Every structure is written in C-alpha cells, then in structure tokens.
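Q: Structures for review follow.
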Structure P
Amino acid sequence: MCRPVNGSVIADLVAMTRECYAEAYTSGYDRTVRFLCSRGVKGECAREFAQAAWTRGWERISQLRDESIVLTWVNSIALNSYRAELRKTPKFEPLKDIAGPSEINTAAIDLERLLYSIGPRNRELFHKCLLGSTAKEIAQAQGVSHTAVRLRLLRARREACSRLQRVA
C-alpha cells in the first residue's frame with residue numbers, strides 16, 4: 001500500500017492511512033530533528049519539537065492534501081511551533097534585587113566629601129573628634145580652654161549642616 005517517494009512514505013493517491021503515517025514517522029522523525037537543528041534548535045529541544053510536530057500531524061492527518069509532502073508538512077509544523085515558543089518566552093530577564101551588605105561604604109565617601117567642603121581648621125577639629133579625642137584633650141593639645149574647643153565644634157557642626165543643606 002505505502003511506497004517510498006523521494007525519501008518519504010506515501011499511499012497510492014488515496015488518503016494517507018495511519019499505517020502509512022506511522023511508516024513516514026519512522027523514517028522521517030530523525031530528518032525532522034536534523035532539520036530543526038539546522039535551523040538553530042538545540043539537541044533535546046529539537047527532539048521535543050519534532051515529536052510534538054509529528055503528534056500534531058497525526059491529529060490533523062485529514063488536513064494533509066498531498067501525501068508526498070508529509071515530511072515537509074511536519075517540518076513546517078515543527079518550525080512554526082518552535083518560532084511560536086520563541087515569541088512567547090521573554091528575551092530579557094529582569095534583574096533581581098539581591099539583599100545583602102554593600103561592599104562600598106558610601107557613608108565614608110559622603111563624610112570625606114563633607115570634610116573637604118568645610119574649612120581646614122574645622123576639618124582638623126572634626127578629624128580629631130572622629131579619631132576619638134575628647135574636647136578636653138583637644139583643648140590641652142592646642143593650649144586653649146575646653147569651652148573654646150566646644151564653641152569651635154559647635155560652629156564647625158553648623159557649617160557642615162549648612163553645606164549639607166545647600167547640597168540637598
């Protein structure tokens with residue numbers, strides 16, 4: 001009943017029977033996989049799309065008009081299914097926020113910028129405070145009163161706050 005024509009299996013000018021389609025599947029499945037691979041579909045994915053295309057062809061065997069093109073027909077089904085799947089999948093994935101500590105200490109960078117925006121005298125005073133010196137120790141080192149150092153610190157803080165407000 002079925003005879004090979006140009007590498008595919010067809011029936012003698014009558015509607016393709018299920019047996020003939022089964023023979024066409026046996027001889028044409030690997031060719032469909034190779035066809036998909038030649039179009040850029042990767043190994044296992046190509047086998048899955050080929051299997052799905054031959055199954056869809058089996059379900060719609062009554063739509064086949066010319067039995068001599070069964071392999072071309074199934075290959076078209078497979079390629080169209082693959083292209084439809086490509087259109088469905090997003091091309092880009094959104095970046096995920098990863099919670100965790102930042103490796104960059106932005107507070108230190110901001111403090112450095114602030115210190116260089118104020119005068120050198122106030123910068124030196126802040127630097128000594130940041131290193132852990134008390135107002136009393138700074139006063140003794142500079143030979144001034146404790147109150148004078150506290151007033152200088154107050155004025156330095158006000159200057160720093162006004163610089164921050166201007167930037168913001």
Structure Q
Amino acid sequence: MAYFIIIRGPMGCGKSTIAKKIAEILRAVYIPVDAVLDEKGLDDIDPKIGCIPAANFIKANEIMVPRARKNLDDGRTVVFDACFYHREPIDDLIGSLPYKSFVFTLKAPLEVCIERDRRRPKHYGKTAITEVYGLVSRFDYGIVIDISKPIKQTIEEILSHLRDHSPP
C-alpha cells in the first residue's frame with residue numbers, strides 16, 4: 001500500500017539526512033521541497049513576514065503533486081523533506097494526495113542546529129538558523145521525534161511508527 005511521508009523541522013536538525021536515508025531504506029521517491037522552491041524561484045523571503053510565504057510553498061506543492069501522485073499510483077512511497085514552517089502547505093499537500101500520510105516533526109535544541117549548520121559546506125549562518133528555528137517551533141504537526149539521539153536511532157524510531165500503522 002502506497003503512502004507518503006513528510007519530514008519537517010528546523011534547518012540543521014538533520015531532516016534531509018534522515019529523509020534521504022528513510023527513502024533509501026523504503027526504496028521510496030525522495031522529494032526535497034527546498035530544491036523545488038529554489039529551482040522555481042519561489043524561495044524569496046517576503047520582508048513583511050520575514051520568511052518565504054505559505055503561498056510559495058503551495059505553488060511548490062502544485063509542481064510536486066503530479067510526480068508524487070504518479071509514484072503513489074504506481075505503489076511507491078514518497079518522502080517529502082522541508083522546514084514546513086506554515087501549516088497551510090502541509091494541509092494542502094495532504095489534501096492533494098488521496099493516500100495515507102505520515103508527518104514527522106523533528107526537534108533538536110537550537111544550539112545543535114547551529115553547530116550542524118556550521119559544519120556544512122554551504123552554511124546559512126546563526127541568524128538564519130535561529131529565525132527558521134523560531135518559525136518551525138511555533139507548532140508541532142504529526143508525530144514529534146526528539147533527534148538528540150544518534151541518527152540511526154531516530155531513523156529506527158520513524159520506521160517503527162511506519163510499521164505500527166501499516167496494514168498487515
């Protein structure tokens with residue numbers, strides 16, 4: 001049975017690493033939302049709200065949904081990865097795909113996110129990490145996963161939730 005997974009969390013928390021590994025283990029299609037925003041010029045920060053508007057994420061959904069639907073129709077799992085700091089794009093994505101969905105909110109201390117960002121080849125800096133952290137932390141959605149443990153354990157915890165809710 002096909003389903004899709006949304007991995008959300010602040011920058012630097014490890015969500016892309018985790019989402020890619022989950023996709024690899026499940027032989028799923030991996031869709032990085034940030035790459036779609038970037039490729040389509042939808043990643044501009046609106047100075048009035050200090051972040052990318054929800055409407056831009058919804059436009060990205062419109063671009064991603066046909067690919068996701070085709071894979072889901074073919075029985076493949078799809079894994080989406082993004083900060084998702086607005087509720088509306090999550091609700092829109094879930095409403096656009098008539099398949100079972102799992103949403104995981106990854107949580108890590110701000111200091112961990114800043115340190116992980118520092119170690120990246122292309123880092124965003126403390127200010128950006130702090131601002132996005134604040135946006136993502138405004139609400140939890142789905143299953144909350146504390147990722148202060150090793151990544152391998154985090155991946156196993158996510159997989160256990162998928163197993164627990166899959167049909168026999």
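Just so you know, all these numbers are worked out from the coordinates, no wet-lab data involved. Predicted model, so just to flag it, every value in this text is computed and none were measured. Cβ atoms are built from the backbone, for glycine too; each structure is taken alone.
Q: To test your reading of the models, identify which of P, Q gives 10, 41, 37, 12, 1 for P(r) over Cα pairs in 10 Å bins from 0, in percent when calculated.
A: Label of the source structure: Q.
Q: State the single structure among P, Q that was used to calculate helix-only ellipticity at 222 nm (-39500 (n - 2.57) for each DSSP H run of 4 or more, over all residues; to 500), giving -15500.
A: That value comes from structure Q.
Q: Given that distance in nm of label points 7 Å out along Cα→Cβ at positions 97 and 121, derived from a single structure, equals 4.6, which label among P, Q identifies that structure?
A: Derived from the structure labelled P.
Q: Taking 0.85 as the value of FRET efficiency 1/(1 + (r/R0)^6) of positions 33 and 145 (r between Cβ atoms, R0 = 25 Å, to 0.05) derived from one of the structures shown (P, Q), identify that structure.
A: Q
Q: If you don't mind, another one. Starting from the value 1.5: which structure in P, Q was distance in nm of label points 7 Å out along Cα→Cβ at positions 17 and 153 calculated from?
A: Details: P: 10.3; Q: 1.5.
Answer for the origin of the read-out: Q.
Q: While we're looking at this one, here's another question. If you rank structures P, Q by relative contact order in percent (Cα under 8 Å, 6 or more apart), which sits at the top with the largest value? Mind dumping the intermediate values first?
A: Numbers: P: 16; Q: 34.
The maximum falls on structure Q.
Q: Further question on the same structure: Out of P, Q, which structure matches 0.7 when distance in nm of label points 7 Å out along Cα→Cβ at positions 41 and 81 is calculated? Numbers along the way, then the final one.
A: Working: P: 0.7; Q: 2.7.
The structure behind it is P.
Q: Check the numbers for mean count of other Cβ atoms within 10 Å over residues 49-56 across P, Q and tell me which is largest.
A: Top value of mean count of other Cβ atoms within 10 Å over residues 49-56, among P, Q, belongs to structure P.
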